[in-house]
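Next up: some structures, all given as C-alpha cells.
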Structure P
Amino acid sequence: MISTAIRVARVGSAAELAAAALMMLGFPALMLAALIPSVTAFAAAAAVTYLADHYLHRKGSYLVNRLSKVRAGLSIRFLIRELLLILLLARLSLADNLIYYGAVACFIAFYGLQAPHGALVTLIRNRRRMPVATRNVDLASRIRIPDAPPRGLLDRSAEKMLHLDLAAVVGILVSATMDTSVAGFIGIGVTLFLGCLYVLALMPYVRGSKIPPKAEKVLAAVDNWLHEYKPETVLYFSGSKDSAYQVNMWLETMEQLDSKPLVILRERVILTNLAPTTVPVICVPGGVHLMNLDLSNVRVALYAANVGKNIHLLRVPTMKHVFIGHGDSDKLASVNPFSKVYDEVWTAGRAGRDRYAIADVGVRDDDIVEVGRPQLAPIQSWQGVPDGPGDEAADGRCPTVLYAPTWEGWDGDPGNTSIVLAGENIVKKLVKTDPPVRVLYKPHPFTGTVSKEAGAAHQRIVALVEKAAAERAADSRFTVDAVAQTQAKTELARIETRLAELSGTAGDKGDEAEATRDGVADIARYEEIARLRGEWNDAYWRSFGSFEHRVITGAEPRLYDCFNVSDAMVSDISSVVSDFIASGKPYAVTDSAELGVEEFKRQNTAVRAAVILSNSAAELGELLGAVRDPSADALAEDRKELKEYLLGPDDPTSIEQFNTAVANLTRKADTRNLGQESRAAAAGTPGADELSDALSTQPPTR
C-alpha cells in the first residue's frame, strides 16, 4: 500500500511521502489552532509545516513542483501561514495590540522585498548565462569570466528568502503568550533586516565586473579558439535530458580519433549530464549562434540522433555528414527515411547495410559504410559459468541472468517491449527456477515515460525482484563472506567520496559561466576518475552476494558492466541485443507481438541465434540449460556467425575501421571543396572569388 502511494504521489521514498502528508495536514491544523485559539498548537503545527517544506525542497521532491501547478506554490504556503498567524492574534483579542499592527506591517514589507529579490536573482542568472558554454576549451585566456556569486545566494534562493520570516513568526508567537511586545518586534526587526541584507548582497552581481562579457565578445572568443584549434571531426547532438546516454556512448570513440575531434551540443541540460571527457565540447543553444561559428576546418560531422535541430549543421556544404546513430538494432529507428539527408550512413556490420536495402527508404548502398562498434571493446567474451570459491548455493555457483528490456516506444506497438505482457512472467520464472540463478533487472531509462501500463509493470517487476532478494537473503543455502562484503562496501564509499570530489559534486560547482571558464580537462584528474570508476565497478559487484537479485537503474553500473557479470540475457528488439552478441553468451528475446518464431526471426536479424520467448516465458528452460551446460548450447555456432554479420569482423578493430572511414570521408570532402573552388574560378563569373571563399569557409548569416 505504501509503495502504491509513493508511486501515485511520485515521491522518491516513504520519508518523502510522510513529509508531504505532514505538510498537507499541517495547514488545516494551523487554521484549527488559530480558531480555537491555541498558541502552543499553532507553534507545533507551524514547526511541522516548516520542517516538512524544507525537507521536500532539499530532496527536490516532484510533489513540491506540482503544488505550484495547483496554485499552492512556495510563496502561497508561506503567506497562508502568516495570514493564519494574524488570525490567531485576532482570536486572542490582540487586534488592538501594537504587536498586531507590527505583524501586519512586517508581512506586507516582507512580501514587498520578494519582488526585488526575485528580480535580482533572475537578472543575475540571465546575465551569467553564456551564449556558448564549453568544456575543455580555453576561453579564460581570451575573455574575462568572473567568479560565480556564492552558491548560498542563488541556490534555492526563494526558499531561503521566505524562510527568513521564521524570526518574526517565533517572536510574534512569544509575544502572544506574554504581556510585552518586545520579543515580537525583535523578531520582526531580524526578519526585515535579514531580508534587506539578502537583497543588498545580490546587487553587486548584477552589473560591472561581476558579470561575463556580452554575447558578441564570447562568440568572438569561441571563434578565435576554433580558428586556432582547427577541429576536423565533429560529433553533433541534440536531445532531452534522458537522451544524454546517446552522446555519452560516443565520447571514448571521439577521444581515440586520429583527427582533431569536437563535440557540439544544443541543449544545456545535455552538457550538464555529459560524461567526463577530454574532447573539447561546445554547447550552442541558439541556432543563429551555431550557424555563425567558424567551422571551416571541419570535414566530417557525425550525428548520433535524427532530430530537427540537425538542420542547423546539415546546411553546411563544406563538410560531409554521417549518421552513426546510438545503437544498431532491427527497430524501425535504425532505418529511418530521414537518413537520406546524410552523405553516408555508418553501420556496425553487414546487417545494417541489408536492413536499409530491405527497408528501401532511399539510402543508397554506396552510401553505407561498415565501421564496427568501437564502444563494444569493454565487453568480455564468455568463458562459461565460473567455478571456484565465492558465494555458493548448495548445488554450485549461481549463474547470473540479466533482464534488460527496452522501453515502450512512441507508437504503442506491443512488440516494442516485453515489460507489459511478459516482464512479470520472465522474472517470476527466473527467481523461482531450480537450480537457482541470480536476476539482474536493468530497465531502459525511458521506461514508463509514455505508457502508464509499462510504468506500472516496471514497478511490479521491481517489487518482485526485491521480494525475491529478501527471501533469498533469509535462505540458509546462500551464504556470504560478511567480512569481504563489509570491506567492499567501505571501499565503495571511499571511491564514491573521491569521485564526488574529483567531479565537483561534493562542493561548490559554480554556474555555467564559471564551469565554462574552469572546464579545461585536467588529464591526470581524468585518468584518476577513469581508474576509480573501474575500481568502483569491481567494488560494487563485491559489495553484495553473487546470488543476490538486484534492480539496477541509473548510469552506474553501466550496461556493459552488467553484461560482463552476466552469463545470459533476456531482452527485446533493441541495440542491447546486438551489443550483447559481442560477448558470445546465450541470450533470449521476447516475441511480445506474438509473430511466431519463424516470422519473428525473419523480421529481426539479431534474434536468429536467440532463444525466442513467448509472453508466457515458457521457453526459458532452453536458455538456462545452455548456461548451465555449454555442451547443450545448440546455438553457440549460430551466435559466432551472427556476431560477425551484425558487428563486423574482429580484425581490424572497430576503432581502426572507424578512423579509416573518417579519413576516407575527409578526403571526399576535400576533393569536393577543391572541385567547387575550381569550377567557380573556371566559370569566370562575377563574384567567383567571393564564391570560392564562401565554399571554403562558412558564410556569415549575421
Structure Q
Amino acid sequence: MNPVSIYYGNLFMTCDRKGDVEPSRQMPLGLFFFDTRFLSTWRLTVNGERLQTLSIDDLQYFESRFFLTPGQPTHYVDTDISVFRHRWAGDAFEERVSVQNHSKEPMDLTIRLDIGADFAELIDIKHGVQRHRETTTTIRDGVLTVRYERGVFVRETLVASSQPCATDDNGMTFTTRVEPHGIWHTDLRVTALLRPAKPADLREALPGHRLRSTEQIRQELDDWVSGAPRLRTDYEPLQQTYQRSLSDLVALRYKGLNYREYQPLAGMPWFMNLFGRDAIFSRMQALPFLPQTCVPALRILSLAQGARIDPFRGEEPGKILQELRYDESAAFNERPHAILYAAADTTPLFVILLDEYERWTGDTELVNELRFEATQALDWIDRYADLVGNGYLWYGPHGSTDGTVGQSWKCSDEGVSFRDGRLAGYPQAACEIQGYVYDAKCRAARLARRVWGDPEYADRLEREAAALRERFNRDFWIEDRGYYAAALQADGQQVDSLTSNIGHLLWSGIVEPDRAEAVVSHLLGPTLFSGWGIRTLATTEQRYNPIGYHTGTVWPFDNSIIAWGLRRYGFRPEAARVAAAILGAGRYFGGRLPEALAGYDSTLTKYPVLYASAGAPHATSAGAPLLFLRTLLGLEPYDDHLVVDPAVPEEMGQIELHDIPGRWGRLDALGRGQPGIARR
C-alpha cells in the first residue's frame, strides 16, 4: 500500500488510498500529534459498502482530495454515486465529505463513519510494540470524545460534524435523502487535545497560539518560499526538486510545548519531532536559501544543551541533544527520549553550524549570544567524549539506554561492521565524527579570533585540530587499500569496511591532500557508486545489502555532504557527477527525494528503487538538492563577498540563481553546462 499523508507542524494524517484508516499496531496509519495516535480508525461507508478510489489529488502538504465511488464499478454497470473527501490539516484535522447523486431518482443513503482512537505511541508502532490502553468515550452536544487518562497525562480526541447524525461510541451515522443530481455534504473536525488535569488544552497557554485557516496556512508557506532565491534552469528535474524541497523544509517545522519559535522536524512518518543531527544538517544544507531557519534551530539546541551527568538519557555537560518527544513513555520516564542525548556527532556539528551561519550571514550577535554554549560543546569533546584516552571522540552503551548504542548517523544495529561481516564492538570511534571534531575546532578558532576576541583560545584550538589531523591520518589510514577505516576499536584495531563515511572526511577537511585522490577513486568507483548515487557500504563488503538501511542503500543527504567535500578538495567534475545522479533520481519521485534509495546498480534498474520504509518528506533529503545547487554553482562566502565558481554538467544547461541572501545583501549566480562535467 502506498499511503497518503497530509501534515501541518507535527500533526499529520496518514491513510490508505481510499482515505480510510484501519486499526493497525504495526503501520503508522492514523492521525498523529505530538508522537501519539489520536485516530486509529477513520473508515467511511455508504449504504454499508466500502469505497473504491477513482483518483487522488495531492494539493498541498497540508491538503488532499479523494474521488471515490461505493462498491465495485464494472464495465457493465455504472455507479450512480460519487463520493468526495476533501481534507486538510492545520490546528485541527478537517474533512468535508460530499456525496453526489447522478441518477434521475432520489436516493436514500446511510453514510457511516467508523471512529476510534487507541492513543498508541508512534515509537511503539515503529518497533512493533503493542500496549492496551483503556479509553472512555462520551457524546455531548453531538461531539464524540475519546479520552485516555493516566494520572496527569491526558489525551483526548474530539470529533464534531456540521450535519446532524446519530452518534455512538464507535462513530457517526448520517441518514439523508439526496435528490436527483443533488449533493449532500458534511464538515468534520477532529481536534487532538493535550490536556492536563484541569480542563484546558495545553496549547491554549502557549504564547502566540492561534487558529489558522487553510488560506492563512497557504499564505504562510508562500511568504516563506517567496523569500528564497529564484531559480531558473534548463534542467527540469532540478527546477521541480528545488521548489518541492523549499516547500518541504518550510513545512517540516512545529512549535513545541515550551518554546516560542518554530523547531525543525526530521521527517515523515517516524520522526515528526526534533532530532538534533537532522536539524543541524538540514539547516546547513538550506543555509544559502533559508538562512532565517537556522536561528531557532541553534537556539533550541543550545537551550536543551546538557547540563548534568544523567546516564539514563546519556546527558553530559555541554552535549547537544539527539531527540525530543512528548509521548506517554517520555512523560513517565519509561524511555529516555523525552530529551535524549544518544548521539556523539551532534555536539561538534552544532559548532560547525554556528560558524557556517556566521560566515554566510555575518550575524555576530547570535554568535556572541551562543559563545558559552559553543565553548561548552568543545569542552564536552575534551572532557567527556574521549572514553579511551587517546584523543578521539568515542561512543558506546554508556549514553544509549534506549537500546541503541550507535551514536553516529549510521546508528542501526548493522551500521558499522568489518569487511568480513563482523559487527564493530564498543566503544568505537567513527571516522567521520573525528572529521567533525577537527572541523569544529578549526571553525571555533576562527570565531574566537574574529568574533570573540580571544586569540589565545584560537591558538589552542588550532593546535588541537592540527594534532588530531596528524593522529587521525596515522591511525585510520589503511595503507594497502587506500582509504580510511570506518571506525577504530578501543584496542586500536581498524574497522576496515569501505563506506561512504570517507566522503564526510573530505567535507571536514581532515584528509591529507596527497590521499584525497585515492579516497575519491573509491567513492566514484563501481563498488560504492551505483549510478544513482554513492552507497553507504561497498558491494565488496560481507554485509552489503542494497536494501539494507545503512548497509548499501543510497542516501541523498549523505551524497550531498560528500559532493560538498569533493568540491572542497577541487574534484569539481566528480562532485557534479554525484549531484547529477541524485537529482536525476528525484524526477522519478515527483521531485521529492526520499530518505534513502536502494543501492542497486543503475545498469540493472531502469528507475531508482525506493528503500522499503524510506520516509518522505525527510528534512535532510529535502535539503540535499539545495546543497547540490550550492555545490554546482560553487557558492562560498569569503569575508563580505560571495564567491561563485560553477561546475555544471552539460546536460543541465544553464542555471541561474537570483537574490541569494547573505552578509553581502542579495546577489545572483550563473552557471552554464560544461562539456565533460559529470559524464558517466
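From P, Q, which structure was percent of Cα pairs over 26 Å apart, for residues 324-467 alone = 47 calculated on?
On the way: P: 47; Q: 35.
Answer by label: P.
Determine which structure produced the value 45, 28, 24 for semi-axes √(5λ) of the Cα gyration tensor in Å, calculated from the coordinates; the candidates are P, Q. Mind dumping the intermediate values first?
Values: P: 51, 40, 22; Q: 45, 28, 24.
Derived from the structure labelled Q.
To test your reading of the models, identify which of P, Q gives 13.4 for mean count of other Cβ atoms within 10 Å over residues 52-59 when calculated. Walk me through the intermediate numbers first.
Working: P: 17.8; Q: 13.4.
Structure Q accounts for this read-out.
Okay, moving on. Computing Cα Rg over 2.2 N^0.38 Å, for residues 140-451 alone gives 1.45 for which of P, Q? Can you show the working numbers first?
Details: P: 1.45; Q: 1.21.
Source structure for this number: P.
Among the shown structures P, Q, from which was the value -9000 of helix-only ellipticity at 222 nm (-39500 (n - 2.57) for each DSSP H run of 4 or more, over all residues; to 500) calculated?
Values: P: -16000; Q: -9000.
Derived from Q, not from the others.
Where is relative contact order in percent (Cα under 8 Å, 6 or more apart) largest, in which of P, Q?
On the way: P: 14; Q: 10.
Top value of relative contact order in percent (Cα under 8 Å, 6 or more apart), among P, Q, belongs to structure P.
State the single structure among P, Q that was used to calculate P(r) over Cα pairs in 5 Å bins from 0, in percent, for residues 476-523 alone, giving 5, 23, 34, 24, 11, 3.
Numbers: P: 4, 16, 15, 17, 11, 9, 8, 7, 6, 4, 2, 1; Q: 5, 23, 34, 24, 11, 3.
Comparing all candidates, it corresponds to Q.
Where a number appears in this text, it was derived from the coordinates with a stated rule and is not lab data. This is a predicted model, so every value here is computed, not measured. Cβ atoms are built from the backbone, for glycine too; each structure is taken alone.
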